[in-house]
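Engineer: As structure tokens, here come the structures.
Throughout, read-outs are computed from the coordinates displayed, never taken from laboratory work. Not measured: the values here are computed from a predicted model. Cβ atoms are built from the backbone, for glycine too; each structure is taken alone.
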Structure I
Amino acid sequence: MNKRAIILAGGKGSRLRPYTVVLPKPLMPIGEFPILEVVVRQLVKNGFKHISMAVNHQASIIRSFFGDGSKWSIKIDYFEEDSPLGTMGPLKRINDLPDNFLIMNGDILTDLNFNEFFMEHVNKKSLFTICSKERIQNIDYGVLESTENSTLSHFREKPKTKYLVSMGIYMANKGITKLIPDGFYGFDTLMLDLLRKKETINLKKFYGYWLDIGKPDDYMRAIDDFDKMKDKLF
């Protein structure tokens, strides 16, 4: 099976400023590699043969770095957005999508087994699968609950709340492209449209390492974690 991945690498990285003033976010270094090269190396290791990168902001720098992918023994091509299309909008304009393909953000550090994730989706004949992770949100304040008369009814000191969140890694059947209009179309809209149509959306709960480096604190944590995890990642 010729495994294909669509990597979303067109964001401006606004939350990572000033780091991303010079470099696009997917080329921010983690150890000796840009984060997107870490992703490419992992996909190669997991048997992927073809990567399409959806690029926009500073696209020429990303193209210059990765070229045609021959350095990593994989085919890399590009879809350049003339205007932002969201996370799912680019899929409408990629004409040679296989029956099933991986979609992921280009700024994720994880030890997910991409091959297992791919095959699990295919074997279940799923329309869409979300890789998910439990996250704990810490509130750094005392939380007050009020009565209608503005008196205190309940108090919680720095509570913690658990959420199941999307990791920005998905498997899709190309059947979803029938739902995607031309123009901007995000993951959130696709999920609401699929739920409205009562389509089954599968969740793959992941218990390993995952970090989205979109914020400075997470980026610095990724740098600290990378050397300890290099063998596991590759």
Structure II
Amino acid sequence: MAALISLEDVTKTYQMGDVEVRALRGVSLTIEKGEFVAVMGHSGSGKSTAMNIIGCLDRPTSGRYWLDGLEVSGLSRDQLARIRNRTLGFVFQSFNLLSRTSALENVELPLLYAGGLSRQERHARAKKSLERVSLGDRMHHTPSQLSGGQQQRVAIARALVNDPRVILADEPTGNLDSRTSVEVMALFQELGRSGITVVLVTHEPDVSTYASRVVLLKDGRLQSDRRQTPAPAVMPPDEEAA
């Protein structure tokens, strides 16, 4: 079976004035359907660049990248945008929700951009996506009426609404407390069990324990790639009750 994500000797070089920055230096990596992979590394390790290439937000300087059996390394921006909308869902540290818009309308946005669906169809799919993250009773709330964890679950519902093959999460627990982080990681584990591939960028070792595989980048190179038994996402004891 072909890998869902496959990077072959990928490099990425940026020109910063007169300085050439080599962000990735020959990274090869394959990820199968349903894997939950944590990508780790210090600042400047290349993990964000790797995530941008995997997410079709950037193209490699050299090397090849296959996504779901299609080589995408040389595609145009418009072609990459279509693939992003069809295959990928994105979750960010800062949630990126529209502040004056309900949870339901925030989740509908990717469907609106894609076009081809009636208002009723968009509503139905967004509602189903919110119910999947246990927010069916909060769909008409705006972000200011939701906790940080609920806002991140809205962002995850938005990432899921187009039925993506892959969820890409960039520091998704960075703005959350420890209890809420566990809730979000439990949701990512559940998505992995349902067959969705989850690729998560994090600098937090505690967060990486919930993944089934940890990839470590250093100075633009793949330093290690190990599989592990993921930690169960168990809620820590309530401090107030202790």
Structure III
Amino acid sequence: MSAIKTAGRQAKAVVLLSGGLDSATVLALTSQEFECHALSFNYSQRSLSEINAATQLAKRYAANHQIIKIDGGVMAGSALTDVTIAVPEKMSDGIPVTYVPARNTLFLSHALAVAEVLSSQDIFIGVNAVDYSGYPDCRPEYISAFENMANLATKAGVEGKRLRLHAPLIDKSKAEIIALGTKAGVDYSLTVSCYQANEQGEACGNCDSCQLRRKGFEEAGITDPTRYF
């Protein structure tokens, strides 16, 4: 990753920041070379403590932080947006009930608009295709397709200011991500990964996101700072 200098200052980047482990790592790495504008989303998810985590992380890395509200019901039908659907405690073979309809597409569409407004050509997202839950919008081919679409659909793209969609963690395991972030000084105690964390940001320890996180710290040989309820 190399910085693109404009008018004597760092180029701007838009970073999707959920408040979780992966997005915190991406923000830490991106802030080393870009002026960051972080986007977080309230989409009526089960746990809003991740937004509180994102706010803390944005302050830590001196990023502008914008929280975008998406109306309830737009992303319905997921265990993360419907409390009547139980969050599974076992990894599934297919696409799990924690899949949120079109989530990354909606998030990236907002990020694309913000990037054009800021004259930014770089969007960063912390999706991962190795240790993940099987979501279709976390795959490399999805990232590539969205980048192609973005450059066809925007004034900036048509005028030759090509937008780049970066997914720097896409081919890394959770252990590799944690090792990379630890080296960059990420304080993972600030992050929330649990699908059903309480208001204090404490994790259940049972959902597949918690299981992947715990496994990652164990394999990295790094103490897990996660707080459990």
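Engineer: Can you tell which of I, II, III yields 14.7 when mean projected area of the Cα convex hull in nm² is derived from it? Don't skip to the end; give the middle numbers.
Structural biologist: Numbers: I: 15.7; II: 14.7; III: 12.1.
The correct label is II.
Engineer: Using distance in nm of label points 7 Å out along Cα→Cβ at positions 144 and 176, single out the structure from I, II, III with the greatest value. Please report the intermediate quantities before stating the final value.
Structural biologist: Working: I: 4.3; II: 2.4; III: 1.7.
The maximum falls on structure I.
Engineer: Here is a follow-up. From I, II, III, which structure was Rg and Dmax of the Cα atoms in Å, for residues 152-199 alone = 17.5, 52 calculated on? Don't jump to the answer; show the numbers that get you there.
Structural biologist: Working: I: 17.5, 52; II: 10.4, 29; III: 17.0, 46.
Derived from I, not from the others.
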